[in-house]
Structure I
Amino acid sequence: MQIITISGGSGSGKTTLANKFSKFLKHTFSIINLDNYYMNLNHLDENDLRSTVNRDIPNSFDISKLNEHIRILKSGNSVLMPSYDFNNGKIHENVTEINPPNYLLIEGLFSSLIEISNFSVYIDVTEELIIKRNLNRITGERFGDKEFMIERLNKMVLPAFREYNIKQKNNVNFIFNGSIEIGTNEYNKEMQNLYNEFCKFDKL
């Protein structure tokens with residue numbers, strides 16, 4: 001099983017890149033969203049989870065559980081992945097069964113922190129683009145109103161990006177230009193560059 005990690009800041013396009021990159025793969029694959037491995041803080045009420053807990057720092061994630069699940073998958077056994085509810089910040093345990101694939105793509109803020117990976121990608125974006133994309137995400141269901149998002153960006157997202165997230169790009173195999181508009185020829189060329197680099201590491 002080959003393990004591919006895709007990390008980057010909030011709103012950098014990690015999920016989109018994982019989905020698009022998976023179409024290049026010639027064997028079975030599964031995609032794990034690191035958000036599903038947030039620490040279980042269900043004992044806190046919804047307001048505290050949304051307003052006081054910083055979900056953009058490394059220790060917000062249960063990396064040890066994810067590492068355990070990866071080891072189980074590599075041994076040829078299936079795992080039950082938890083699920084993160086964006087609406088209320090709660091974790092639901094043992095939701096989705098994942099069987100061992102040929103390729104395991106792990107995408108998330110700090111996916112590069114797992115124990116084992118064969119190929120790692122960091123999506124490089126500017127702080128201005130992080131702000132723009134997060135504000136565009138507001139639906140009234142996932143993140144609440146604009147004032148809440150601006151406060152969250154200033155107090156949590158951007159400070160964590162500067163202190164922790166952006167440092168990951170110093171230890172990856174490929175830095176993807178996340179500022180390119182998705183669907184353009186330039187984006188497709190960057191995707192091809194990514195796949196060409198991946199082929200140097202692919203053992204399947």
Structure II
Amino acid sequence: MRSKSIFYGVLLLIVSLFMYSFLSSGITLFYSIFISIGGGGLWFILTGLFENRKNYNENLYLTITVVIIFIVLILIYNQTSTFSYADKIFSYIIGVMFILTTILRFCSFNKWMKSQESVHSYDKILELNSKDTVVLDNKGARLVEIGQYKEAIKFDKRIEIDSKDAAAWHNKGIVLEKLRKHQEALDLYDRAVY
């Protein structure tokens with residue numbers, strides 16, 4: 001999701017504009033899909049802009065997300081007055097699907113941003129004391145928890161501080177296992193035991 005969000009948002013807006021061309025040909029069902037895809041595009045652009053910020057404001061992000069949802073729903077609802085009964089049902093289903101997917105994306109992004117904030121908090125503490133082994137362990141564990149294995153594997157400062165610490169070797173083995181480097185992980189597990 002991270003750096004590609006703005007790209008996906010622009011791509012969705014382009015797709016929605018392409019679908020808009022079908023509206024001029026009289027296919028009214030495309031209107032709800034056009035609005036939903038356009039709203040999704042705006043939401044992805046919003047997400048990309050928030051990803052690039054250092055400070056994450058959850059309330060602002062939630063407010064803008066809710067505004068996008070309401071705008072999409074109002075546009076769909078206002079247009080459906082000219083639709084047949086089946087087209088209205090289809091439009092309402094598209095609207096509900098848009099709400100549900102946007103809520104799921106919001107929750108996922110919110111969780112990811114909070115994870116990033118915790119990693120940045122560890123970085124701030126390490127600026128004060130770069131040899132704090134507890135903070136180093138916690139940062140490494142957090143990176144593994146949020147799936148940033150390549151970043152966690154670069155995090156060898158804990159081993160540099162105490163190369164005889166079995167837990168540090170074991171933790172690095174876990175990261176290598178997540179990266180599917182099983183033989184290297186086994187070697188580190190052996191080193192942790194002996």
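All of the numbers you see were taken from the coordinates with simple rules; none came from a lab. Worth saying up front: this structure is predicted, and the values here are computed from it rather than measured. Cβ atoms are built from the backbone, for glycine too; each structure is taken alone.
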Compute mean projected area of the Cα convex hull in nm² for each of I, II and report the one that scores greatest. II
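One of I, II was used to compute mean count of other Cβ atoms within 10 Å over residues 88-95, and the result was 14.0. Which label is that?
Details: I: 14.0; II: 17.1.
The read-out was computed on structure I.
Have a look at I, II and say which one yields 33 for relative contact order in percent (Cα under 8 Å, 6 or more apart), as calculated.
On the way: I: 33; II: 14.
The structure behind it is I.
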One of I, II was used to compute Cα extents along the principal axes in Å, for residues 16-63 alone, and the answer was 45, 17, 9. Which one was it? II
The value 14.5 for mean count of other Cβ atoms within 10 Å over residues 104-111 was derived from one model only; which of I, II is it? II
A value of 15.6 was computed for mean count of other Cβ atoms within 10 Å over residues 112-119; which of I, II is the source structure? II
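Taking distance in nm of label points 7 Å out along Cα→Cβ at positions 72 and 160 from the coordinates of each of I, II, which one would give 4.6? Don't jump to the answer; show the numbers that get you there.
Details: I: 2.5; II: 4.6.
It was calculated from structure II.
Tell me which of I, II gives -27000 when you compute helix-only ellipticity at 222 nm (-39500 (n - 2.57) for each DSSP H run of 4 or more, over all residues; to 500). Show your work: numbers first, answer last.
Details: I: -9000; II: -27000.
Of the options listed, only II reproduces it.
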